[in-house]
Structure 1
Amino acid sequence: MPLPNCEQLPPEARVIKQLLEALLFEKLVEPSASSSADEFFWLMGQREYSVEGHIGAFGRYRLAIYSLKINGRSVDIRSEWLTIIDDLPTTANIKKALTEEFLQTVQLSRWNMQHLPKRLSRRLSRYSALEHQLDEGHPYHPSFKARTGFTESDHRAFGPETGNTFNLYWLAVRHSHFKQILPVEQTNFWLNELGHTQWSRLSGALNAHEGTWEDYGLLPIHPWQWQQLKEGWLAKYLATKDIIFLGIGSDKYAATQSVRTLLNKDASLHPNIKLPMNMVNTSSHRNLATHSVCLAPLVSQWLENTLIGDAELEGVSILNEYAGARFADDSLDVRTSPELGQLAVIFRESVELHLKAGEEAVPFNAIMMVENDGLPFITGWVERYGLDAWLAQLIEVTVTPVWHLLVKHGIGIEPHGQNMVLVHRDGWPERIIVRDFHESVEYNAAFIRDAKAVPNFAAIEPSFIDAPLDDYYAMSSIELLRELVMDTLFIYNLADVSHLISTFYPLSEHEFWRRVSRKLDDYEKSHPELAERLSLLGYRAPDILTESLMTRKLKASSAECHHLIPNPLSI
C-alpha cells in the first residue's frame, strides 16, 4: 500500500525517490544556486539532475519523482534506475553492494504487489495482523526490503507480509559455549515457556545424544538461519557435540515487520522471540549484538523500575525483554567474531499482554500510512474526534512520556515507528508501549538522574570493563542523548506523520510542529525545577545534528555519521 505522495509507485521509482531524498537531506549532493523552493538542481557523477518537490519538517526532502530529469531530459525510471545508482558519490564496491540491496528491494516489493491480497484498507485489523499487513517498509531508507540472502521462496515462507507461520528449530548448547540470563532456574523457565510435552520431547532428543541439561542449555534458531549456518562455522561445533540439533518445535510463529522478531501464533500472550538473521535490511545487519543479549533483562528492569517510580510515566509501558541466551566461545574475540551474534535469543513480552479491556493497539508506523482507498489509515479516527482534538491527544501521549524520561531521568530510548505501539480506545489515543531496548538505551554519566540505578553491565559482560564511551549504553555527551530521542521520535517518525497530515488535511507541517513546540513549552512551564536540564539538551537550537543513515552506508562506516538540519522547534 502507498506512503503519502507515493501513489503506489513501481518499486524502482520508490527506491530512487527515497535514495534521492536521502542524498539531498544528508547533503551528499548540494542543490545549485538555480534551485527554487519547489525544484532542485544538482550535479551527480557527470550529469545534472533536477526534480520537483519541497522541503518539509527538519529539512526532509519530499520529491515528486516522476518529474525527475537528467541533463534536461525526462527519465524513464524503470529503465534507467540502475544508471542513476552508478552516479552515486561512493566507491565501485559500495555501489555494487547497494545495487544488490536495491535489486532485492525491487524484487520483493514486486512480489508483494503481485501476490498479496488487495485489501481496500487495514483499519479494522487487529495488532497481530497489522504486523504483517504493514508491508510498506521504511519510509526513508531506499533499501527498505533488502533482506540480503532471501530468495523468493524464503520471502514467501518467512517474510512478514505473507503472514505464513513456521516452527522454530531447537539446539542444545554445551554450557562451556553458552551464556544465559533467565528469570528462574533453567528447567522451570522452559517448562513455563514450552509446556511439559514440548520440553519432554526436546529433553528426550538430548538424552538420545547422551546429553543432559546439567551440561547443556537450550536455544531456538530461526529455520532460515539454521540453513545459513549448519554447513558453515556451526558444523565444527555440531561435530564435537558442543552444539546438538534437537529437532523442530511445535509452536507456530510468524514474522513481524522487523523480520527477525516473531509472534507466537498459537498463543498471543506468549512472548515474542527475537532471533538473529544473517541479512542486511534497511541500514544494518540483523544479527544480535553480542553484548546486548544477556544484558536485555537488566536494561528492561532498569527501565521498568524507573517507570514504576514516577507517576508522570503512567502513560508509557515497556515490553520487558526478560530473558536472553547466546552461543559463546572464549577463544573468539567478542568484538571481531561475527558468529557470536548469529546464535542467540531474546524473549520479549507480547503487546497483547499489556492491553486492558476495551483497548486496542496499532504499530505506530500505521499512523503515517495511506490505504488503498486513497485515504489515510487514521481517517475514521480524525472524522470521529476532529483533527485538532485527536492530534493534540496524539502529541500528548507520544511526546510527553518519552520527553520526560529523557529530561527528568536522563534516559534516552529509540521510539521510531516500529519500536512504538499506539494504544487506543475506539481510535482515541490512550498511551504508548515502547520496545526494543537491548541495543538502544543511552545515558550520559553527567546527566543521568539516578546513577546508582544504572545496572552493573560489566558484571555480566566483561567487555564493558574500560569500554570506550559511545560503544554501548554510556554516551560521551548529552547532545548524543538529545540526538537519539529527537532522531527517532521526531525526525524519522513524527515528521512522517506531519507530512501525512499536511498532505490530507488543512494543517501545515509548520503548524503541526508549532503544536509540538507548545507541548514542550507546557512541559517546561510545569517543570521549572528542570529548566537547567532542558537548557543542557539544546533542543531549541536553530540547527541540530541528526544521524546520516545513507552517508554511513555510502562510506561503509562502522561509526555514526551526522549532519546539521534546520530545527522547527527553534525559538
Structure 2
Amino acid sequence: MPRLLARYTTFYAVIGLTLLCAVLALVFGAAWWLPGIVFLALTILGLYDLTQTHHAIRRNYPVIGNMRFLFEYVRPEIRQYFFEDDTLKMPFSRVDRSLVYQRAKQQMDQRPFGTQGDVYDKRYQWINHAMVPTHIADTDFRITVGGPDCTRPVELSVFNISAMSFGALSANAVRALNRGAALGNFAHDTGEGGVSRYHLEQGGRLIWNIGSGYFGCRNPDGSFSPERFAEMARRDNICMIEIKLSQGAKPGHGGVLPAPKVTSEIAAARGVPVGQDCVSPSSHSAFDSPIGLMHFIVQLRELSGGKPVGFKLCIGHPWEWFAIAKAMLATGITPDFIVVDGAEGGTGAAPIEFVDHVGTPLREGLRLVHNTLVGVGLRDKIRLGASGKVISAFDMAYIMALGADWCNSARAYMFAIGCIQAQVCHTGRCPTGVTTQDPKRQKALVVADKSVRVANYHANTLKALGELLGAAGLQHPSDLRPHHIARRLASGEVRVLSALYPDLQKGELLEGKFRNTIFRTAWPMAQAESFEPLYSLSAALSGHVDQQIPDQPHPEAVIH
C-alpha cells in the first residue's frame, strides 16, 4: 500500500489541488477557476494514463510518467545546449555548428585564447605550414569535370551541396539551398528523390542524383525510362548526372516511402502514383555487372547531350570496387567523376545498425579509390568528389590531401539554413522547418534570408581554405598532398598522411605490383563481368586458390 501511494502521489496531489481550487473558486470568486481548469486537465490526463495500455510507465506513474516522454522529445536540445561539451562530436560539436552559423551570418568566426583541443591527444591533426607563405587573391577555387568522352564539361566549385532529397527536406529548405547555390555559383545535388519544381525555380545548378528507384526517369513498373531521363537531363539547370550506387549512412539498404507520405508534390517529383508505396530497391535494375554499369554511363552521357556522368558509392567489399575498375579497363569506358561517400555521412532516416556499423569511413574509402585509379593509370581521366562530415576548411584540406578534387557537404549546409541538430528529421517535427513537410513548420524558414546564409557559408569556408593553403605555401587545393597533413597516433608518434596512406605509382596494379595486402588479396578476386568474386576471401588469404585466375587485358589494348 505505501508503494502504491508513492507511485500515485502526483496523481493524488493533482486531484486534491483540483478539488481545492474548486472550493476556493466557490468561496473567493472566479480568479481560482483558471488554475482549477489546469489541474482538472491534469486529472483527466492521469485517468487516461491509468486506463491506456501502450505505456507501462504511464500506468504506474500517472501524470508524472509523461515527463519521461517530454524529456525524450526535447533531450537532444537540452543535452546539446546545457550539458554537452563544446568539442563533443555527437554527431557535430557545438564548435562545428557555431562555425557554420558564424560564417553563414557573416559574424566573426575567430577565437581568442588558443585551441580548445589537446594537441598531444591521439586525435590531433594539423597542416604543415611553410616558411614562405603564399597570398591567394581569388579563393573561388574551381575544377573542370568532364573526361575525354564528355562534350559538355563543367567548371565546378570545390565545395558543393551534397545529396538531400525533397521529401527528406522541406520545400523551403530546397528553395533556400538552391538559391544559395545560384548566388554562390556552386552546385546542388538533388538527392535520389528526383528533381522537384522547388529545385528548378531558383536557378541554381543541379547535380541530378539517380538512385535505384529511378525517380523522375522511371517507367510505371519502376524500370529506367530513357525518354523521361533525356527530357529532364537536357534542362539547363542540370549540369551533371550522378548514379547513386550506395550511400554512406545506409549502404546496401533500399527503402519504402509509405503511401500516406507520397503527396502529390512528392509523386510529381519522383514520377510515382499519389498515395501508393514508393519503393527504392537495394540495387539497380538497369545493370547487374560492372561492365553493365560502364555501358549505362555511356547511355546517360549520350541521352543528356554530353554532360558529365559519374557515380557515387560507399566502399564495401573491396573486390566489388576493383571489379568496377577492371570494367573500365576492359571496356575503355570511364566515368567523368566518382563521389566517395563515407560511413560517417548523414541521412534522413536509417536503421541504427546501418548508421553505426555498415560502410567504410570516408578517409579509407577515398584513399582506396584514389590509389586504385592511380594504379591502373586512370586517375588523370576521372575527377573524385568526397562527402562525409565535412564542415571546416581543414576538413576539406584533409580530404583533398587524400586525393579528392572537391568536397560535398549536406549537414553543414543544413546548419546554414537553420538546422539546430534536434535529430528529429524522421518524425516530421523539425523545429526549424528544414526536414518537415508540415506547411506551418516550414513556413518559419524564410528562403530569402537563408539562401544568403548558404552563399555566405560557402564563400567564407573557401576563403578560410585559401588562408590554409597560403600558410602551407600552396596556390590551389589541387596542390595538396598527403605529406602536407600530419596526425598524432595512439602511441604518441607523429606521422604524415603519406606514411599512413602510402601512394601507389601510376600503372603499378597493371604491372602486378601489390605492395598492400588489400590489393594483393582482393585485386585478383575481382572480375569485370560480375560483382561476385572469382573465389572466396578465405581462399585468397590462405593462399589456396583452386580456380584459375583469367589473364587481365593489357592496358594498351583497352585504354583509349
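14 is what came out when relative contact order in percent (Cα under 8 Å, 6 or more apart) was calculated for one structure; which of 1, 2 is it?
The correct label is 1.
Kindly point out which one of 1, 2 the value 33, 18, 16 was derived from, the read-out being semi-axes √(5λ) of the Cα gyration tensor in Å, for residues 100-163 alone.
Only one of 1, 2 returns 33, 18, 16 for semi-axes √(5λ) of the Cα gyration tensor in Å, for residues 100-163 alone, namely 2.
Looking at structures 1, 2, which one was Rg/Rh (Cα atoms, Kirkwood Rh), for residues 20-147 alone calculated from, given that it came out as 1.30?
The read-out was computed on structure 2.
Please compute distance in nm of label points 7 Å out along Cα→Cβ at positions 404 and 420 for structures 1, 2 and give me the label with the greatest value.
Comparing 1, 2, the top value of distance in nm of label points 7 Å out along Cα→Cβ at positions 404 and 420 belongs to 2.
Taking Kirkwood radius over Cα pairs in Å from the coordinates of each of 1, 2, which one would give 26.1?
It must be structure 2, since only it matches.
A short reminder: the numbers here are calculations on the coordinates, not readings from a lab. For clarity, every value in this text was computed on a predicted model and none was experimentally measured. Cβ atoms are built from the backbone, for glycine too; each structure is taken alone.
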